[in-house]
Every structure is written in structure tokens, then in C-alpha cells.
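The data blocks that follow each hold one structure.
Read the figures in this text as sums done on the coordinates, not as results from a lab. Worth saying up front: this structure is predicted, and the values here are computed from it rather than measured. Cβ atoms are built from the backbone, for glycine too; each structure is taken alone.
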Structure I
Amino acid sequence: MSTNPSEAPDLADVFRAYPHGVPELLAYHDILLRGASDLSVAQRELIAAYVSGINACGFCFGAHSIIASTFGVSEDLIRALVDDLDAAPVEQRLKSLLYYVGKLTRTPARVTEQDRAQVYAAGWSARALHDAVATCALFNFMNRLVEGMGVRTSSAIQAAQRERHGAAPQQNDPSPYMNYGRRIGVVPPLPDVPQPDDT
């Protein structure tokens with residue numbers, strides 16, 4: 001990773017320079033964002049983008065808005081949710097979950113049992129609340145890692161992300177985060193699939 005302060009690193013640069021724990025971190029992304037859940041993948045990626053937007057983390061907000069869009073969530077809608085959740089054109093049920101993760105992001109010590117009760121009253125299960133909280137926690141971590149290490153986004157980076165995710169729809173990939181790790185060289189490649197013996 002460059003030591004020149006005028007050169008903002010990419011997240012891949014940070015992961016390559018400090019790979020300890022990165023495979024486990026990316027595996028957790030896949031478990032949380034693509035594994036079994038009472039929340040859809042679109043809802044989980046939306047939460048990732050929403051939390052990142054609240055934190056003004058341009059890199060994570062841009063990346064996860066783009067990913068959420070591949071699952072049918074408009075990038076304009078995500079921006080509207082961050083700008084004014086009350087006025088955004090989504091159902092109240094989803095707003096209740098976003099209010100919760102928003103409060104958990106801004107003032108975690110002020111979250112109350114009543115806040116959780118409102119999420120349940122809107123029809124969300126305990127598993128949905130857990131997965132929303134865990135996604136919120138993961139992206140508060142990621143936002144601080146990204147911002148603390150000086151990672152920045154740009155129109156060129158977002159264009160490349162858009163092209164990459166559009167060329168390989170994430171709907172068909174159960175482990176896109178580990179595959180990202182393989183692509184940047186911090187996760188070992190998958191072993192070759194044995195070929196049938198045709199002798």
C-alpha cells in the first residue's frame with residue numbers, strides 16, 4: 001500500500017497490506033448478507049447502504065447502493081431514504097426497521113426495549129431484527145475501517161463497480177464477498193474440481 005498521503009488507497013489495497021482476519025471478515029459478509037434470513041438479500045444490502053449513507057461513507061454507500069440495485073432497489077430510493085426517511089416513498093414497515101438501525105448507528109446507547117417493540121409491532125421477526133442489527137454493526141465497522149484508512153470512491157471506481165456487478169449478477173452467487181477476496185488475492189483460490197475418470 002502506498003505511503004504517499006496524496007494517494008487514497010482502494011479497499012483492496014488495505015486488505016492486501018493487512019490480510020490477517022480478512023478471509024474470516026469476508027466469509028461473515030457472505031453468511032450475513034447471502035445466508036438464510038427472514039430479510040431478503042435486497043433488504044440486507046439496502047441496510048448496508050443506508051447505514052453507510054448515515055455515516056457519510058462514500059465508498060461503502062456507493063458500492064452497496066450499486067449492489068442493492070442489482071436486487072431491484074433503486075439507487076435514487078436509497079439516497080431518498082438517507083436524505084429524509086420520513087418522506088421517502090417506502091412502506092412504513094420497512095421504515096420501522098430503518099429507523100431502528102438509524103438510531104443504533106447514531107446513538108447506540110439510547111436504543112430501548114420500546115424501539116425493539118416497535119419493530120416487532122411492524123411485523124418483523126426476532127431473526128429479522130437480529131440480522132438487521134448485525135448488518136448495521138458490520139457496516140459501522142466497515143465504514144470506520146474504510147474512513148480510517150483513507151479509502152475514497154470516485155466516479156471511475158463506481159463505474160467499474162457498476163460494470164462488474166452488472167456483468168456478473170449477484171443473484172446467482174452465494175459467496176460474492178469471498179469471491180471478491182479471491183479476485184484480489186487475499187483468499188485462497190478454490191481447489192480445482194476433480195474431473196471424472198474417463199479411462
Structure II
Amino acid sequence: MPKASDVKKNTAIEHNDSVYIVKDIERSVPQGRAGGSLYRMRMYDVVSGHKVDETFKDSDMLKLAELTRRPVMFSYIDGDQYVFMDSEDYTPYNLNLDAIADEARFITEDTEGLLIISIDEVPVGIDLPASVELVITETDPSIKGGSATARTKPAILSTGLTVQVPEHISTGDKIKVNTAECKFMGRADK
């Protein structure tokens with residue numbers, strides 16, 4: 001059983017007789033308090049989808065839920081459902097956009113390295129690779145010599161995600177984006 005301070009995003013924990021996926025963690029250190037940090041976790045019930053915000057002390061022990069991860073490919077969107085296909089046995093998995101809103105900003109049909117997270121054969125989330133390659137659909141014109149400066153400009157990607165890119169990058173370029181920090185990493189290999 002890990003401490004609250006060891007829990008990461010997309011971890012499944014058992015809490016109050018339910019299983020939750022941790023979607024966001026905010027760490028705070030209260031002033032004038034003897035003791036450690038507090039961890040405010042935004043969690044979603046894997047069965048009902050209800051959102052719960054809980055705060056844990058860094059020393060609180062949390063029980064991990066049993067997760068299964070399988071490689072998948074993004075297939076298509078059906079209404080507000082994202083449909084993924086198992087890479088090995090072609091089983092389809094449907095996930096509601098609300099459950100994967102943060103991850104959907106990085107997913108296209110070309111995204112490789114996706115893993116479906118399931119609990120008791122029920123899909124509850126997606127694990128993204130460390131970086132993805134996306135195409136810039138809209139940005140200001142590139143500036144010649146812009147690579148010599150550290151200035152950036154906003155760029156809208158094919159999924160609707162906006163990231164800051166160097167001035168020498170232009171519309172149509174394929175770039176690598178860090179999925180954890182939502183940051184430009186460089187041009188993608190052609």
C-alpha cells in the first residue's frame with residue numbers, strides 16, 4: 001500500500017468501498033503546520049463516473065486497485081464515445097469523452113503506444129505515451145532566423161490542442177509534444 005505522496009495520475013485506488021481513477025493531484029504545504037504536505041486528488045468513480053475531490057495527508061496509506069493495461073489503437077469517434085481497438089485480439093473498447101477529456105487532446109488515428117486501462121474487464125481510462133506526434137493546423141507565419149531566438153508563438157494542433165512553439169515552426173509541420181507537460185519537444189522525424 002503506497003502513501004498518498006507516492007500516488008501518480010491515472011492510478012486506481014480503492015476508497016470508501018469504491019474504485020477511483022486519480023485524474024489530477026495538487027500538492028500543498030500549509031504554512032505554520034507541523035507535518036507534511038497535503039494531496040488534493042480529483043478522482044472519478046470507475047462505475048458511476050462521479051467526480052470526487054479528496055484530500056489526503058502525505059503519510060495516509062492508500063490501497064491500490066487491480067488494473068489491467070492492454071495496447072490499443074484509436075479507431076473512431078461515435079457521438080461522445082471514443083472507440084479503441086485492442087492491438088492483439090481486436091476487441092473494441094468504448095470510453096466516454098468525459099472520462100478521457102485530458103487524454104483526447106493528444107489522440108489521433110496515428111497515435112502509437114496507447115494503453116487501455118481496465119478494472120475487472122471494464123475500460124476506465126487511457127494511458128498515453130510520453131510523447132505524441134501532431135500536425136500544426138494553424139499558427140502565425142514562420143519567421144526566418146526565428147530559430148536563433150527563444151521567442152515562441154501559439155500553435156493549434158490537429159486535435160485542437162494549443163501549444164507554444166518556436167517562431168521558425170510553421171503550419172503543416174509535424175511536431176513532438178510531451179503529453180505530461182503539454183509542451184513542444186521538437187520537430188517530428190519525417
| query | To which of I, II does the computed value -19500 (helix-only ellipticity at 222 nm (-39500 (n - 2.57) for each DSSP H run of 4 or more, over all residues; to 500)) belong? | reply | I
| message | I have 0.45 for FRET efficiency 1/(1 + (r/R0)^6) of positions 50 and 90 (r between Cβ atoms, R0 = 30 Å, to 0.05), calculated from one of the structures I, II. Which structure is it? | response | II
| request: Figure out for me which of the structures I, II the number 33 belongs to, where relative contact order in percent (Cα under 8 Å, 6 or more apart) was derived from the coordinates. | output: I
| request: Assign the value 18.6, calculated as Kirkwood radius over Cα pairs in Å, to the correct structure from I, II. | output: II
| Who wins on distance in nm of label points 7 Å out along Cα→Cβ at positions 10 and 106 among I, II, i.e. which is largest? | I
| task | Match the computed value -0.58, -0.78, -1.03 of log10 I(q)/I(0) by the Debye sum over Cα atoms at q = 0.13, 0.16, 0.20 Å⁻¹, for residues 26-129 alone to one of the structures I, II, and report its label. | result | II
| query | Comparing mean count of other Cβ atoms within 10 Å over residues 98-105 across I, II, which is largest? | reply | I
| query | Given structures I, II, which gives the highest value for mean count of other Cβ atoms within 10 Å over residues 18-25? | reply | II
